[in-house]
Structure P
Amino acid sequence: MRSQILDKTKKKKIIENLEIFGIEKIPYLLIKTGKEKIRAYSGSFSSDELQQLSKVIHIGEIGMYFGKEVIEGKTKIKNTRITLDAVHLLQKQIKKNIIELNEGQEKEWFFGRDIELEQGVGDIAGGSFVILKFEEDFIGVGRLSVDCKMVSNYLPKERRRRENLV
């Protein structure tokens, strides 16, 4: 599948999916690659120039990996899971769906484990995507369980700590 530059309507739908975090604007050109991956581009080429370029060469890896469109199980609703890099790009806008971790939970997160929550999560809806924070830093994106007691870990393997290192 060729890369597809998302038009205003499709970009607006992505922004609507990210409003759960307080994100209202994405100042980047969004490009869908494959069936579900979304990349963000902030270079000097315009949308039209990129479309012309894509007719000549494959531009599937242009920009930064921003997120993934996921289809929710039984409801078949499209949702967007952003990457940690996207969280850092948009961190000034992020005000909602944040779960603060303690030091023990932070260590477990970086080993790639799901996090059991001891305290309540406020008004965050069960089953939604959440952004995890430790002290002043955003450290990941996960999915809160329906019963709000666990956060699923989506940290890529290359970013995880290894337990057997001295």
Structure Q
Amino acid sequence: MQYRQLSKEQFEALHEEFAQFLATQQIDATEWAMIKKDKPDVAEEELDLFSDMVWEKVLNKTNYLEHFSKKNINLFKCNEKKIFRIVVEVDKPDFDFFSDKDYQWFLDNTNDASIQFFKGTKTYDKERNLELFDLIQKGSVVCDGKLYESILKLINQSKII
């Protein structure tokens, strides 16, 4: 298995796609029930294979990731060969990006001395999708990239870095 098996909830949400996946292997609902009962190891292999297929499809379409923590935001733009990163750090007592009030303060005060921006680029150390999956496992989420592009524009316009 290249990634991780989907959760029960994810399988339930993708039950139609999973049924189609089994159908491509000429496995119908009756046979699937029998495989689960009589050959649990084969059933696990099928679940693993489907999970990898789903993850691969999601990761192939992923262009941006973001990860929020209390005092930092990590934003990633993921192209084919490189990953671009912007880190936003706020050095202010009791600041919390998860607080609506603090997040709004950040948006309204991007030039404040307590806010630092860092930018970096690197080529992937291993296969692109494996690195993106690792970031997701560490708490990043797939996003539309609007925040990344807005902060990049802010950085480039104001020469913050």
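Of the structures labelled P, Q, one was used to calculate mean count of other Cβ atoms within 10 Å over residues 18-25, giving 13.4. Name it. Answer by label: Q. Here helix-only ellipticity at 222 nm (-39500 (n - 2.57) for each DSSP H run of 4 or more, over all residues; to 500) was derived from just one of the structures P, Q, and that gives -15000; the source is Q. Source structure of the calculated read-out (P(r) over Cα pairs in 10 Å bins from 0, in percent, 9, 31, 24, 18, 11, 6, 1) within P, Q: Q. Just checking, which of P, Q has the largest value of FRET efficiency 1/(1 + (r/R0)^6) of positions 10 and 90 (r between Cβ atoms, R0 = 30 Å, to 0.05)? Greatest value across P, Q: structure P.
State the single structure among P, Q that was used to calculate distance in nm of label points 7 Å out along Cα→Cβ at positions 50 and 130, giving 2.6. Derived from Q, not from the others.
Computed over structures P, Q, relative contact order in percent (Cα under 8 Å, 6 or more apart) reaches its largest value in Q.
When distance in nm of label points 7 Å out along Cα→Cβ at positions 42 and 114 is calculated for each of structures P, Q, structure Q gives the greatest result. Out of P, Q, which structure matches 1.4 when distance in nm of label points 7 Å out along Cα→Cβ at positions 74 and 106 is calculated? Structure of origin is Q. Each of structures P, Q was scored by distance in nm of label points 7 Å out along Cα→Cβ at positions 34 and 66; the highest score is held by Q. Please compute percent of Cα pairs over 17 Å apart, for residues 58-145 alone for structures P, Q and give me the label with the greatest value. If we compare percent of Cα pairs over 17 Å apart, for residues 58-145 alone over P, Q, the biggest value is for P.
Only the coordinates and a few stated rules stand behind these numbers; no lab work does. Treat the numbers as computed from the prediction; the structure is a model and nothing was measured. Cβ atoms are built from the backbone, for glycine too; each structure is taken alone.
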